[in-house]
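What follows is a set of structures to go through.
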Structure P
Amino acid sequence: MPRYTYTASKNGKTLKGSADAASKEALSTSLRKQGLHPLVVKQERGSLKFLESKKVKVKDLAIFTRQLSTMISAGVPLVRSLATLQSQTNNKYFQSVITGISKDVEGGTALGDAFGKYPSVFSDVFVNMVRAGEAGGILDTILKRLASQVEQDNSMRKKIKGAMTYPTVVLSVTIVAFFGIMIFVMPKIGKILTDLGGPDAKLPIYTQVLLNISSFTQHNAILLIIAIAGTIFGVRYYIHTPKGKYRFHSLLLRTPILKPIITKIAMARFARTFASLISAGVGVLDALEVTGAAVGNKVIEKDIKEAAKAVQNGKQLSVPLSESPHFPAIVSQMLAVGEETGQMDTVLVKVADFYEEEVATTIDSLSSIIEPVMIVVLGAIVGIIAASVMGPIASLTQNVSPNS
């Protein structure tokens, strides 16, 4: 959506500002609804505009949510609260988002609807919980829960990224080193072996394989880079299509090491999100629809949608989820207890806490295993290359006659 700067008058005073709008006419109409008389409306044009970040960090969102909750609890008017928070964030894009939300709210738009205009910042879960909080008159309580949920998600993401940093760096260095050895080192070693044993020298099969790979890599380096880049781009494009994403998520759930981690993460998100929505007064069917999109896996999302259909037909939620191969028995059992006692949200929060702790423990265990495994793999690669090089050199050197 394009951004416009405007100059407007109100009660004899001249005001300047900027806002996102579909067109000049739309912005002018919006300004008039706010009691302003637009004088000049121009679309922003700047050569450095593309350098501005269009993302909001999870940390910034959590701080904003918690501070907004505190100010609303203290009785500060909503528009004034938003104006205060807008001046406190350092993210330029987030500042513009909060400014837009403030103007919408001042013009009579509900806070949840104003948040909904920025789906890249506020998720469906966030927007629906805010709407439920407004409807129930418990907006400050809902914002506190949202802040806690955003912080929990951020903590989980950090742990996953931390666990993946080491293997990603090692794998990247290994790939670069392999291409460097194949292009620059192996050709010189091949020349040494040819000089020692002649062009007809018999080399071990693993040495000959490395020399052939080196020769192919050296003569087709550009094609290989293009092929690898094209494959990566093609795979990334495919897994972002609905069909490709579903198949990719299905593959992850069949991968032995990744399956338990992904399942536990999805269960934690399902339990915490569904509990938050139910406690906010959102209907079960609406809560299931929003929760399905929040779990992060299309296969499990499909199971939740099927469960929603069963609930619509009169079944309790625990029944269809117990039949799903991707929902552990403990989830459906705890849901059944929550349904019987009428404390589904409380029970699900405990389930979320349990699985979040399980995810943290699993990731820590995996991190401690990855390092020695990577060292063994790298050692094996170095050993193969050393044996492929030093073995033939030693053998050919012994065969060289001392008098030659």
Structure Q
Amino acid sequence: MKNYLKIVFLVSLAIYSCNFLRAQDDQNAIVISHQVPILGNTKPIPVSLNGFSGEVESVLKFDLYVLGFSFVSPDAAQYQISGSNSGNIIGHVSDKFAKKEILSRGYTGASVRRQAHAFADDIVLAITGKKGIAQTKIAFKSQSENGDGEIYVSDFDGGNPQAITHEKTIVSAPAWVPGRLAIYYNSYRFGNPDIFYNNLATGEARVIARYGGSNISPAPSPDGSKVAMILDKDGWVDLYVADADGSNLKRLTKSPEDESSPCWSPDGKWICFATKQNERRRLAKIPAGGGEIQYIGTVGTPSPTEPDWSPDGKWIAYTCQFSGEFDICVVPADGGAPVILTAGEDPSWSPNSRTLIFTKRADWHYTLSVLDVFTKQDKDIGRISGNDSQPSWAK
């Protein structure tokens, strides 16, 4: 129980860090107009960074780089970010073209790392008019060399990792419940791939699906009231949906082809998943209450799987496979040409609908990387153990 209380405190502290960061000399953010972003081909926003050092400087550079900023000299920068971090952070942002200061703020009441994340979010808001993601959280699977693993929660950049399971067995597929301190995940705790629910606020972990055969790929609905999953309880590997506690189970597909990797549209009306048609892997969607399957075009990106629907509803990210190699792709949710972004798999959208976290192979291990889908700038995050994979971004 003490371990769970420690985890709850640390996770709550990170997710709600804005509550204890006290702003000084607060100014209204100025919304700056920019070019319309082009998926995978947008130029980064040039900024200069001066006056910061150590951990604060590295955090700011990481946070801003994966949100589409580039670091240049003050003469070449449109936006000049300056300040100091002697114990607490004082930060300023000036627009050289508009010849005005658009942000001036001090940060106290937390570690300098959390202050830096808060400052990064304020910079993003002041320059783009949109919320940042620096204070968000991810969950992921960390697996040791012997195959056992645990589910971890950390800052989006891999900082402050905390194990939320202690099962010493095979675990996989963590999925955040939107807006809550809770996740679903798979575990072989009882020798079979079953679906569990873990309430981080109380430490409660309970079984959601433990039928004969595989119970995998839990995907909570946007309002948290339902959970989609893949079961083969009747000898068919099909898509099901149930209430959040696993009750009122309903089968949505009945196909000789194996279904996998469900995700929800942000309005909760559709479930997207991977399936097959004429022996070819395809993406499809089905009404959350059941109905006719509709296929999603992904021409030029074979064997699509592991879809994730962006929170703004505009995009579906997924993994495709060319000759044994995996790539991260994005396709418009209402139809259009897909774009291949980078090598990797298991994409998960951030709350801002422009940044992805995904798994990639590096130095013969799996690690997590964060990608800006418009500029294609990415950064790896620190690895916990042998292999980190299957990330899920809290929304």
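Taken together, the values in this text are just the output of simple stated rules run on the coordinates, not laboratory data. These numbers were taken from a predicted model, which means no experiment stands behind them. Cβ atoms are built from the backbone, for glycine too; each structure is taken alone.
Of structures P, Q, which gives -3500 when helix-only ellipticity at 222 nm (-39500 (n - 2.57) for each DSSP H run of 4 or more, over all residues; to 500) is computed from the coordinates?
On the way: P: -24000; Q: -3500.
The read-out comes from structure Q.
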Computed 4.9 for distance in nm of label points 7 Å out along Cα→Cβ at positions 94 and 318 - originating structure among P, Q: Q
Test item: Rg/Rh (Cα atoms, Kirkwood Rh), for residues 62-213 alone calculated as 1.14, pick one of P, Q: Q
With mean count of other Cβ atoms within 10 Å over residues 134-141 derived as 23.6, matching label from P, Q: Q
Read-out distance in nm of label points 7 Å out along Cα→Cβ at positions 38 and 342, computed value 5.3, structure in P, Q: P
Value 1.39, calculated as Cα Rg over 2.2 N^0.38 Å, assigned to which of P, Q: P
Per Cα Rg over 2.2 N^0.38 Å, for residues 126-197 alone, the highest-valued of structures P, Q: P
